[in-house]
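K.L.:
Following are the structures in question.
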Structure 1
Amino acid sequence: MKICFLGGARYNQPLDATSAKKFRMLNTLGDLFIIGFSNEFKPRIFKEHAQFYLLPKMPFPALRYVELVVLGQMLTFWLIVRHQIQVVVAQSPYEGFVAALAIKLARWCGCKAALVVEVHGDFEESLFQYRKLRFRSLYRFLMRYAAHYSLERADVLRAISNSTTEQVRRWAPQKTIISFPTWTDIETFFRSGANRGNDFPNAILFVGMVTPLKGIHYLINAFSFIAEEFRRSQLLIIGKEENVRYAEDLRQQIRKLGLENRVRFIGHQSQAELAFQMSEAAVLVLPSTSEGLGRVIIEAMATATPAIGSDVGGIPELISDGVNGFLIAPGDEQALAEKLRWVFNNPDQTREMGRSARAFAKQTFSTENYLKGYRQIFQIGLPTLEQGEHAASTL
């Protein structure tokens, strides 16, 4: 089988250890072709467990999408025709629009490929929570058109949680939807969790892109409510500063609260480094206002670190309130502060909560289940393609 993954992900050459492991594993399903972005302003073509075609990283997201529509569509079309790609996996409905156009062009040349469209989060509203946009009405119109076009033409849909399944079902009620979580190198987190020390940690951890959607400003305020009471506690913010203006607003907020020595920004971490940080934390907090699933919660749980998360999206599918973590209403700073206070006042119960979290992660998430999900998708997608060919041949 020949499979093309099309998305906005960025890759280095050589691949980082986690990406290398992912594509080495996916390579067992067939020959892989990856269209994504370079981490620099020049294209890259290389082979490492898959054939990579990386577009140059443009400075603005809108320009990158235009680049993907033009160059990504041409590349996808060329791969289908030249290498007889059988399945194109688009990693959002908007990349799905690009893939659907390329597949349509390829059909005119007598080449056919199945289309799989993935939904990893709220594709309708999350963009507007990531950053402020001018011409919002125009963006909404174009986004709705692109999403409708791709979802209508998909052979199979993939969601990552019940909430994303419900959203995509509203758009494409007749389509087959397969649901399984996004990739994570879960074994790395399990190993790190096995090495936890006996001393109760002082760190509160946030992991994710630094954008308004993640609700970090709520977490900083909640932390300020308990900072004097727990003087050794600290807040670590790990992740890329995707929204620079928001990151600066957070730093100003921290200065006003007098927490400069208690809150640290840590940039992007490898999964091995992240696993270590999680195993050294008392609790992970994900105070998002929208979330497809919350992969970092899974990762923290694997290290036996409980999580506090907003009761939105797929987060309630991971956190059983009071068992392996806590759920709070999004934006409720007082409730978040109370849960943080409970964590530090009840170290033994928090450790027990962490053990429950680790057991849940072991029971629910594995590399084998990830592979099984894609096998199921391809088993459905390829027969659909073959049926279409048979129908065409009988006309």
Structure 2
Amino acid sequence: MESAQEIEERFGAAIFQKFPLTIVKGKGAKVWDQSGGEYVDFMAGIGVAIVGHCNPDVVEAVKSQAEKLITCHGSFYNDARSGFLERLASVAPKGLDKAVLTNSGTETVEAALKLARRYTGRKKFVSMKGAFHGKTMGALSATWNKKYREPFAPLVDGVEFAEFGNAASVAPLVTNETAAVIAEPIQGETGVIIPPPDFLKEVREICDRAGALLILDEIQSGLGRTGRMWASEHWGVVPDIMATSKGLGGGVPLGAALTTPEIASRLQRGEHTGTFAGNPLACAAGSAALDFIRKNNLPAVAETKGKRLKERLVEIASGHKVAREVRGLGMMLALETRIDIHQLLLDAIGRGAIFAYSGKETFRLLPPLVIDDSQIARGMEVLEGVLDAEDKRRFR
């Protein structure tokens, strides 16, 4: 009998970098393989399982909704959708009361770019070096990494790139032809890069002077992960359009471009719709996830636990020659090394912990915010162990 791995390899397009692990079950901050092997999960679907794998509230909401109505096109009203929209507006940054619902992060960025063009009547965008916004054609056009971009050129025209964290490099690129500047408050794919304290405020001012919009991509950094509901709150900046997804549906595909009523009103009926956008099942899951985040004050939890986790990472890094730097806020953290960490990721899996990565040299930690202290300790024990082994191999 063929294994799940063999079947996926035979029938699935080889588009993901695969780890030799078949995950069949998850609960909270742990997952299990088909043989019952247990792993502490610091990857969480690249930050998706923010309220934990199979969060009981989300599971119950999905079960209940599935028994009533699974699909409802946006041309009809729906109670699950309206309930979710109301909850989302209650946690959105001030003034961003309108939402374009989507199914993913990259679709949300597509909606944000179209909103900006429609509202301003302008065509050009400024993105950031190091940025990652998705892999559909519009989002890819605002993504920096050449390995993602070059195979699919030509992309959407009119996107220029400024230095992330350097407002002086942004200003000359923003003109009366610029529809919007798009940026992540914290760059995730590039290695959890935090900008200087005044950067986002300065970019906000540059946009205002030029009549351009500011789009903030909070797909990875939002929903409490950094110790605030939105990472941009750390710097007191409210964008014109905000992209959110990943953890928004509690593990179910869901996204939203949040914006002002004025900007939203420029998008005419039929100009940006989707068959599954605002799906009742996803919206029910999203409502449960948002309720759980607020009820359990997960932003404060992420701030407290993240501070302790970061201190432990700094301690581990300081004792290993292959380690370089620790970065991050809340439970969005990274440990940069001096080496390619692919084998170290595999070794960590072998010891019972799963870590995400940023590029070839950086461990990225995006655990569920419900992770407990013993699970954090176990993960750090594994991380320290693989770094110990690598130090001994290289420097004995």
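K.L.:
Just checking, which of 1, 2 has the largest value of distance in nm of label points 7 Å out along Cα→Cβ at positions 227 and 379?
P.N.:
Numbers: 1: 5.4; 2: 1.7.
By distance in nm of label points 7 Å out along Cα→Cβ at positions 227 and 379, the leading structure of 1, 2 is 1.
K.L.:
Upon calculation of distance in nm of label points 7 Å out along Cα→Cβ at positions 339 and 363 from the atomic coordinates, which of the structures 1, 2 produces 2.0?
P.N.:
Values: 1: 2.0; 2: 1.3.
Only structure 1 yields this read-out.
K.L.:
Same structure again: Between structures 1, 2, where is relative contact order in percent (Cα under 8 Å, 6 or more apart) highest? Could you put the intermediate results ahead of the total?
P.N.:
Values: 1: 14; 2: 23.
Biggest value here belongs to 2.
K.L.:
Comparing FRET efficiency 1/(1 + (r/R0)^6) of positions 3 and 243 (r between Cβ atoms, R0 = 35 Å, to 0.05) across structures 1, 2, which is largest?
P.N.:
Numbers: 1: 0.60; 2: 0.40.
When FRET efficiency 1/(1 + (r/R0)^6) of positions 3 and 243 (r between Cβ atoms, R0 = 35 Å, to 0.05) is computed for each of 1, 2, structure 1 gives the biggest number.
K.L.:
While we're here: If you work out Cα Rg over 2.2 N^0.38 Å for 1, 2, which one comes out largest? Could the numbers behind the result be given before it?
P.N.:
Working: 1: 1.02; 2: 0.98.
Evaluating Cα Rg over 2.2 N^0.38 Å on every structure, the highest lands on 1.
K.L.:
Further question on the same structure: Output the label of whichever structure in 1, 2 has the greatest value of mean count of other Cβ atoms within 10 Å over residues 19-26. Working shown, then result.
P.N.:
On the way: 1: 17.9; 2: 13.9.
With respect to mean count of other Cβ atoms within 10 Å over residues 19-26, the highest-scoring structure among 1, 2 is 1.
K.L.:
Given 15.9 as the derived value for mean count of other Cβ atoms within 10 Å over residues 59-66, which of the supplied structures 1, 2 does it correspond to?
P.N.:
Values: 1: 12.5; 2: 15.9.
Going label by label, the one that fits is 2.
K.L.:
Turning to a different aspect of this structure: When helix-only ellipticity at 222 nm (-39500 (n - 2.57) for each DSSP H run of 4 or more, over all residues; to 500) is calculated, the result is -14500; to which of the structures 1, 2 does this value belong? Please report the intermediate quantities before stating the final value.
P.N.:
Numbers: 1: -14500; 2: -11500.
So the calculation was done on 1.
Computed from the coordinates by the stated procedures, all read-outs in this text should not be read as laboratory data. Small disclaimer: the values here were computed from a predicted structure and weren't measured. Cβ atoms are built from the backbone, for glycine too; each structure is taken alone.
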